[in-house]
Structure 1
């Protein structure tokens, strides 16, 4: 499945992405996947991810992948619904529909899409850990456990399925069983931040508090923006009698929790208007504050696609590029800032900070002098 989607993603680079109206986007977001047309039974039973794409869905699927990659999930849904109207139950489209709904945190709709994918292409069960993720996120831990086990029977080296199975067991009170599955996930993917955090949770629940600290701190090092590990760290430090450290962890948990809620609010605004600049600017600030470098990079790329940008957003993009260590992009943004806002003091102040961060003292001094003149 990943091979097929990778081919589509490459093809999408050559395709223009058609703009969607607000009405089309809203309708796609409200649409129930259960209402999609159905193919005759057995139509795709022999389908494989390596099969040639039907011409009827090629462009729609490629456009959906492009929109998904650009975090424009409403547009991705529009294209996926179009593909599935032309070729009902086409497995690759159903799979990407499930992934898109999961990314939107619409787990019920995601489960419907993945269930239809599995019904259409039963030989691809090893690729459906996303279905178990949906069950888990809906709180149906027993059903999630059962499906993770089905996935692992077909794909025993899936670190994600082992991690998910460990979480499902933990949620059902089986800390020992959960820990064993999480350790298997970490054997396959040692730097899996979430598996590290949950293995620490299992150790804590088993009374092995001191041991929990090692994977927990490594998890925070790998994913410092996630709130939940900080909450667990506060519990662990408190249990170990380190109240000052526990309070610092609680404070960071509260800060990251508030950031997470605001991120969701800004993402909601962008669902209906992907070119809205204020939510993008706010997301850049939030991801930088939480040190979520992956989302910061994606949001920066999304903002850059809307160039030319207003001053505040151009400055924020420059500061984000510096935070990510993207020197080439930073140089490009700095040159644009100097050219487009040559008579604006705030632009030169931002340039002074940029050059100072690079250790370019002459350029920083030049920028400071220009700002002072303005």
Structure 2
């Protein structure tokens, strides 16, 4: 709430003076020595922003939101490591998602039908695999990504360019309510802040900063999604892009990213297979647990016991048994696989297929058919 104090300068003062309390107890001269310009040092030393801060706290309580600061254990480590991490995150919803396996999905506000379809398919499949979809709740691709994640009972994070209590665009009011209830709304801007155009490039660094990878599905060459992709590269994140029609301006952005080294994406596994190993392992562990909790599913409900978590054999042995039954040039149905792998229960087979699909060893075809990847 201090005029002229941005994220980068706030970070420098925190580092040089040792904490927020030290900053507010410092004299004007000490603040200037720590790098604060004269006018800013006077503003901090006077304490004139405390009334505004107290009003903000009241707005946070009224909105049912929480503050997550740089020193909070819930503050995501990946975001803390970027060049200019926001000192404070205003959060509404499931704060624990800040530490999930997050993948950003961004694109144009004016997508083609192809762009919407590709986004819905990829975001939905990623959410099914346990990935939390991060986007900006703008019109177009962002909205499609959030809705796709929610439609498959997945999780999603919306990073806003306005206050966490403001809905922009207004037609996303229902979507914002769903995300606040089942996902997470995040903003670094104070409660009640208007969605000024200059806020959106600023918030883009949070979308990429929260994510282990960034997927661009559609966008012009010099669009907001291209800005986010450059930020992701600067932050050391994996960048993925969906190829598009070379005659469509909305495909120039992702096609150029592919030419520059971004990974071409055709399905969700193209994204997951290139994520950091630690992120893949978290998805595998969560997926196996989810499958064990759900049981066999309707198509193989009579195929065996669901007590796979008690099996003494390690997961790698099960993977080898299943992989021996799969072929590169001929698909095999899940029911047939359950019949041929007699020593492995159907629930173990499903969990094994999920794990190997994430690892890029197996590919699922329509109709619950599987093949081995060459």
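Looking at structures 1, 2, which one was helix-only ellipticity at 222 nm (-39500 (n - 2.57) for each DSSP H run of 4 or more, over all residues; to 500) calculated from, given that it came out as -13500? The correct label is 2.
Computing percent of Cα pairs over 31 Å apart gives 43 for which of 1, 2? The read-out was computed on structure 2.
For which of 1, 2 does log10 I(q)/I(0) by the Debye sum over Cα atoms at q = 0.22 Å⁻¹, for residues 128-167 alone, calculated from the coordinates, equal -0.52? Walk me through the numbers on the way to the answer.
Working: 1: -0.52; 2: -0.66.
Here the read-out was taken from 1.
Here relative contact order in percent (Cα under 8 Å, 6 or more apart) is compared for structures 1, 2. The highest value is that of 2.
Comparing FRET efficiency 1/(1 + (r/R0)^6) of positions 192 and 256 (r between Cβ atoms, R0 = 41 Å, to 0.05) across structures 1, 2, the highest figure comes from 1.
Each value in this text was obtained by applying a stated rule to the coordinates, not by laboratory testing. All values derive from a computational prediction rather than experimental measurement. Cβ atoms are built from the backbone, for glycine too; each structure is taken alone.
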